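Please go over the structures that come below.
Derivation of every value follows stated rules applied to the coordinates shown; laboratory data play no part. Model, not experiment: these values are computed from the prediction. Cβ atoms are built from the backbone, for glycine too; each structure is taken alone.
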Structure 1
Amino acid sequence: MPRGAPISRTRTALTVGALLVGTVSLPAVGASGAAAAGSTLYVNNAAGANCTDSGTGAQSAPFCTIAAAAAVVQPGQTVEIAAGGYNGFAVTVTHSGTADAPITFRGPAQQYSAGGQASFSGGAPNYPDSAIVVKGADHLRFENLSLQSHQRPAVIVDGGHDISFTNIAAWGGGVKITNASDKVTWARGDFGYAPGPLLQVDGGSTGTVLTTNVIQPNSVDNMTGILVKDAPNTVVVANTINSPCFNGIVLDGTSTGAVVENNVVNTAKTQNAACDTPANATGISVAANATSGTKIDYNLIDPRSGGAAYSWAGANFTTQNQLAANTGQGVHDFVDLTYVPKGPNAPVDHRIDSADENAPGMLPTDRGGYAPVDDPTTPNTGTGSGIRDRGAYEDRDFGSAFTPAGPTRLLDTRQPIGVPVAQPVPAWGTVDLPVTGVAGVPATGVTAVTMNVTVTEPQQDGHLTVFPHGNTLPDASNLNWTAGRTIPNLVTVPVKDGKVSFYNASGGTVHLIADLAGYYATEGKLTYRPFGPTRVVDTRQDTYWETGVRPAGTVPAWGTLDIPAGDLPNLASVTLNVTVTEPGAQGHLTVYPHGDTLPDASNLNFLPGETIPNQVVVPVKDGKISLYNASGAPLHLVVDEFGYQGY
């Protein structure tokens with residue numbers, strides 16, 4: 001890229017605020033050095049920052065260039081690099097920290113992507129040099145930086161020891177760790193728009209850890225993702241590698257004792273098509289001299305390139321079963337799609353909840369900083385907690401898990417329950433109701449609750465809006481009423497600050513009742529399975545549920561009807577539409593788990609002769625549910641099922 005040329009839109013997202021600057025000469029530094037007396041050196045070349053490379057790197061007069069700070073930094077100090085562009089010179093680091101007092105170079109992190117808002121390159125024009133060269137230095141930390149180079153490594157570690165790079169984006173060139181470097185870690189990196197190998201470890205380097213990186217070469221010359229050559233005891237774990245029509249991970253030479261686990265490797269053309277030369281597109285290759293002590297397991301390799309999934313000591317294997325049978329490796333590997341779209345008929349996504357949590361080099365969070373989450377739709381087959389995902393990303397696109405609960409009364413303004421005093425909600429008034437940490441609902445992780453909400457004794461016509469606490473009142477309604485009517489509806493509402501809010505959109509007072517039916521949370525094992533709708537009960541006819549026969553007849557006053565919930569596996573609750581018809585008196589209906597004590601809750605209210613329905617979610621107990629007619633006269637019931645929650 002010519003000096004001063006605009007950065008591409010893709011790169012701009014990773015180098016926010018980057019400004020290309022001209023060459024800056026470094027001042028001479030005497031034996032006494034020019035390091036700041038404090039523990040932090042500052043670099044900031046923004047207009048108005050009063051930067052100077054002749055000062056001490058104080059915050060009031062920071063260095064203009066990173067190289068100036070690198071020339072004077074001492075053990076235990078941190079070089080804080082402000083957002084901006086620092087292009088024009090390679091930064092060569094020769095100063096070492098100590099084991100107890102490492103040297104840190106840190107830029108401000110991006111909010112959504114790898115790398116940081118401090119961007120720099122190795123020379124101009126066209127970035128011909130590496131951005132960072134560590135030459136024989138030890139005990140260094142680099143964090144939150146975006147680097148650019150051209151047709152050469154953006155970073156070279158030459159004979160370094162105990163060095164870590166975290167949240168670094170390298171564009172235009174990859175990384176080379178060489179010349180007997182030891183204990184170098186590269187974590188949460190982002191690589192692309194460059195020829196491979198993007199991560200290369202060689203020259204007798206030992207103990208390198210490459211973890212939780214996203215690697216995508218972009219060159220017709222060589223798009224190998226990771227190459228480890230003559231570098232023993234290298235850990236390659238939890239990386240996502242897309243190397244179109246070139247090798248994904250290669251262990252060559254005497255790279256013995258390696259661990260290759262939890263990686264997601266795709267070598268297909270455009271990540272989904274066969275390659276013109278499939279022989280060049282092997283997923284994981286291990287040379288004969290590198291097999292000793294090497295472990296391959298828990299990886300996911302996409303087969304669509306047409307190339308071998310594995311090469312082990314010169315033998316190619318296209319399936320996991322072949323590799324395991326012939327070498328004992330890859331017992332928990334999968335050769336299958338590395339991307340699976342969501343949907344009820346989607347194939348199994350082998351990335352999810354299936355990683356070896358105990359693999360060396362595993363980080364507590366993924367490339368984006370997210371902690372592991374349990375996908376309730378996928379069995380936990382990994383080690384440890386069982387919920388770690390393979391690759392650099394933790395999949396979070398599965399919504400919330402539903403747990404049925406109750407019915408339990410959370411709110412009754414007549415009592416008072418859920419409010420400090422018994423009084424109606426005033427005209428145009430709002431009630432804020434805590435719903436987490438009560439009635440068995442967890443105190444944290446709850447995203448929404450499902451409640452049966454009832455309005456009673458309304459003075460004027462109106463409607464009720466139930467919405468997340470603290471949000472702007474939406475232009476929506478959950479139930480409508482006429483003056484004097486009691487009317488319920490099932491409501492599912494997001495939870496915010498542990499609360500939900502009820503707004504009385506009428507010119508008169510109303511009383512409110514809310515009965516808990518269940519909650520949604522980030523943890524849980526129940527999934528919803530829709531079907532039907534299917535009529536399971538109609539007391540006006542002689543059959544119900546298609547499995548039993550009873551004489552047609554009404555449910556008596558203060559009587560209970562027990563019905564089987566169906567012969568379904570792992571059944572936890574059912575979703576029903578329940579209709580009361582031909583009631584002889586005013587009352588309400590309560591639907592609850594069979595065998596439980598009758599709860600102080602209602603699902604729908606009715607007047608004599610009225611036909612009225614409502615949706616109900618009810619837990620199943622002993623394979624049954626119960627329906628209680630809380631009125632002084634018989635009535636008929638019609639029950640239609642259209643889904644259930646199961647494990």
Structure 2
Amino acid sequence: MKEIQHFLYGGDYNPNQWDRATWKEDMVYFKDARINSATVNVFSWAKIQPSEHEYDFSELDDIMDMLTREKYQIVLATSTAALPAWMFKKYPEVGRTDFEGRHHKFGQRHNACPNSPIYQKFARRLASKLAERYGDNPQLAYWHINNEYGGECFCENCEKAFRVWLKDKYGTIEALNKAWNLEFWGHTVYEWDEIVLPNALSEGISYENTAFAGISIDYRRFNSDSMLENFKMERDAIREWDKDTPITTNLMGTYRYLDYFKWAKEMDIVSWDSYPAYDTPWSEVALRHDLMRGLKKQPFMLMEQTPSQQNWQPYNSLKKPGQLRAQSYQTIAHGANTIQYFQLRRSIGACEKFHGAVIAHSGTTNTRVFREVKQIGEELEAIGKELLATNIKSKVALIFDWDNYWALEYTSGPNKDLTYVDQIHHIYQYFYYRNIPVDLVSIDDDFSDYQLVLAPVLYMVKEGVAENIEKYVANGGVLVTGFMSGLVDQSDNVYLGGYPGPLRELCGIWVEEIDALAPEQSNQIAWKDGQTGIGTLVSDIIHLETAEALASYDSNFYKGTPAVTVNDYQDGKVYYFGTELDDSLLATLLNEVVSHTEIERQVPDTKLEIISREGKESTFTFIINFTNEDVQIPEMFAGQTDYLTNQTIKDQHELAPFDVLLMKE
């Protein structure tokens with residue numbers, strides 16, 4: 001596989017929207033900003049293929065020739081994320097049918113039915129022609145298939161393909177009836193063609209709610225698999241002509257509808273688009289980076305971020321001075337080996353005309369944003385190559401699982417405010433604010449290299465999962481899990497015999513009932529050492545078996561019953577929390593958990609984000625201030641040299657908001 005020898009710095013470039021004089025101007029501007037790469041051809045299908053039997057590569061040839069001549073690394077997209085109008089006109093079935101049952105006409109993007117044979121034929125052909133034409137270009141760095149795969153289709157093609165997918169999964173109609181518990185409401189089916197899609201015309205209560213979670217979860221799995229097959233189809237078409245260039249597609253962090261762990265297995269490198277809102281906690285941004293790194297346990301590509309502001313969020317604030325630089329270095333610190341922008345030049349029309357860019361509508365480099373982009377470019381030009389061979393080493397694993405994501409949020413009860421990513425983020429924050437690195441891992445991963453495994457809201461325990469966790473704990477591992485865990489199997493049917501089902505022996509407890517707490521309600525929690533706090537969202541009514549209580553409810557009718565427990569299981573320990581603990585109590589629990597591991601904090605208490613990337617030859621430590629105030633740098637760094645400025649850090653040195661330091665050892 002081709003290896004890139006320097007840090008890619010660039011972004012999404014659409015010269016097809018501009019005249020040739022602007023192209024020449026761009027080459028000068030980009031070189032000034034130290035931009036060394038460009039992503040092209042993302043939405044050019046209609047230009048390349050103006051009719052069914054006609055292809056015109058003349059403009060793309062000119063773009064590729066220009067970028068090659070100017071020595072830019074090229075990320076070449078396949079343009080298959082938005083269909084040309086002629087295809088809708090001649091073959092209407094290529095369009096999607098939405099959840100409400102409405103078949104769409106030409107327009108928007110992500111507008112193709114993934115199970116349309118017509119779409120698949122033309123998409124594969126286009127990818128093949130592009131690879132045949134440009135696959136041997138010496139400046140070609142990556143192939144970028146499609147763009148931000150997403151959405152769902154509920155058309156007849158999908159319904160037929162879904163039935164085939166179900167036959168492969170279940171084998172018999174009897175097994176399917178049992179898996180979906182179709183005795184409920186008398187929904188038993190006897191023939192495969194009696195199965196209908198779970199949309200608003202059938203089992204769908206709303207897009208986020210369903211009468212039968214089994215069928216709706218399976219449809220999420222099927223939709224993810226269908227789009228993945230499209231990706232693999234284009235990938236394989238490229239590989240017929242280009243055996244060496246890495247292939248990717250841009251993911252979207254904690255995006256709900258695609259199982260990214262499954263996708264990552266088919267990608268040469270993970271890339272993703274980072275667009276936090278004005279009020280997204282920096283801990284949540286870091287979590288998404290760690291998830292993208294965790295998909296393959298490798299450094300990833302940042303394919304898109306905005307240099308200034310988004311255009312599609314409710315409140316599209318400008319990035320403050322220094323924020324782009326700090327955000328970029330946070331991305332690198334958590335595993336990125338590229339920094340790329342959407343977009344390099346701001347569009348003049350349509351819905352993204354006010355989305356930020358390196359070159360604004362003013363058309364000048366004399367802007368605050370350009371100067372900051374240039375500063376980052378100059379720094380990465382000096383240090384970027386050294387970062388490529390480094391990665392983060394963590395002793396903490398946090399399980400993220402798309403089946404649980406879907407199932408937990410489809411479940412009817414107990415509390416509508418219970419959402420998957422919020423629960424993952426809540427426990428992640430403890431480690432983020434203590435600068436303890438975390439790997440986001442799959443439920444199927446090998447946990448043996450980790451001192452601690454965190455499995456909050458492990459609602460769905462699929463076949464083999466409990467055994468994998470038991471093996472880890474039995475061999476001395478430490479597990480943290482809690483409420484809404486171990487409740488259902490892979491088809492969302494409840495494990496009988498008491499919650500948490502297959503995790504019951506491991507946890508040493510059984511849960512009799514689950515109380516739901518409305519937003520204005522809470523329970524008092526009393527820790528065994530006298531500390532008190534509150535629990536919200538839900539409360540498990542817990543019975544001890546082999547476990548010991550660490551904290552108890554101190555209010556409500558179940559006052560005095562366990563709220564937090566610990567159980568010795570062979571050579572390991574399992575901690576269980578039965579309610580959403582406030583930050584203070586969660587810290588108390590996790591402080592005790594960490595004390596039973598070999599996890600050591602590398603830096604003292606600080607408001608700064610500090611994280612290291614380690615390699616065979618060197619370690620880079622990033623120090624970033626995401627607060628609104630000057631923060632003193634920990635004393636342990638006094639006397640060291642900032643690799644970005646070559647200045648020595650002095651005692652009592654303070655870091656200004658959005659400022660960054662980089663140490664090399």
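Before moving on, here are some points about what is shown:
- In this comparison of 1, 2, the computed figure 0.40 for FRET efficiency 1/(1 + (r/R0)^6) of positions 183 and 415 (r between Cβ atoms, R0 = 25 Å, to 0.05) is attributed to 2.
- If mean count of other Cβ atoms within 10 Å over residues 199-206 is computed and equals 22.1, the structure in 1, 2: 1
- Among candidates 1, 2, the computation of helix-only ellipticity at 222 nm (-39500 (n - 2.57) for each DSSP H run of 4 or more, over all residues; to 500) that gave -500 used structure 1.
- Computed 76, 75, 42 for Cα extents along the principal axes in Å - originating structure among 1, 2: 2
- If mean count of other Cβ atoms within 10 Å over residues 231-238 is computed and equals 25.1, the structure in 1, 2: 1
- Which entry (1, 2) yields the derived value 7 for relative contact order in percent (Cα under 8 Å, 6 or more apart): 1
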